Structure 1
């Protein structure tokens with residue numbers, strides 16, 4: 001893919017915007033209080049995604065007797081496939 005944005009053509013459909021993000025760092029919010037940050041390598045018409053150099057953050061809520069505490073768990077993956085149904089709306 002060329003680095004020149006003018007080669008991408010006009011944006012006429014929502015997936016045209018996703019095409020502009022190929023090889024860029026993206027942020028994806030998932031169901032279940034999970035977030036991903038990684039480089040977008042590929043996508044399809046269903047919005048399944050392939051991300052590289054991914055950092056996943058999971059927010060865990062722990063109920064204490066007096067209050068709620070939210071802690072984060074992070075992990076890294078070299079490559080990750082994200083199924084479209086997991087993305088938060």
Structure 2
């Protein structure tokens with residue numbers, strides 16, 4: 001039954017990559033529990049890198065690479081919502 005549930009699950013497996021400096025700059029204590037909950041989902045794999053060599057984008061706004069796709073947002077909450085939506089769409 002578990003295999004069937006995984007087969008028909010609406011959530012796709014997704015890999016999220018972060019720049020540590022970007023997280024330090026934009027992640028707030030207020031959104032940290034929500035990020036933790038999202039990143040601990042079974043279908044989400046995440047990695048943090050010291051630097052992703054995207055300095056211009058990094059200084060402007062929070063971002064993540066979601067399955068290799070550059071995903072910027074206005075704030076950390078908006079980024080989280082984009083990542084959640086991405087996992088449920090595909």
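Just so you know, all these numbers are worked out from the coordinates, no wet-lab data involved. This is a predicted model, so every value here is computed, not measured. Cβ atoms are built from the backbone, for glycine too; each structure is taken alone.
Can you say which of 1, 2 returns 23 when relative contact order in percent (Cα under 8 Å, 6 or more apart) is computed? Derived from 1, not from the others. If distance in nm of label points 7 Å out along Cα→Cβ at positions 24 and 40 comes out at 0.7 when worked out from the coordinates, which of 1, 2 was used? Only one of 1, 2 returns 0.7 for distance in nm of label points 7 Å out along Cα→Cβ at positions 24 and 40, namely 1. To which of 1, 2 does the computed value -0.31, -0.43 (log10 I(q)/I(0) by the Debye sum over Cα atoms at q = 0.11, 0.13 Å⁻¹) belong? Value -0.31, -0.43 for log10 I(q)/I(0) by the Debye sum over Cα atoms at q = 0.11, 0.13 Å⁻¹ corresponds to 2 out of 1, 2.
To test your reading of the models, identify which of 1, 2 gives 4.3 for distance in nm of label points 7 Å out along Cα→Cβ at positions 48 and 64 when calculated.
Of the options listed, only 1 reproduces it.
Comparison across structures 1, 2 (criterion: distance in nm of label points 7 Å out along Cα→Cβ at positions 16 and 80) gives the highest value for 1. Computing helix-only ellipticity at 222 nm (-39500 (n - 2.57) for each DSSP H run of 4 or more, over all residues; to 500) gives -12500 for which of 1, 2? Attributed to the structure labelled 2.
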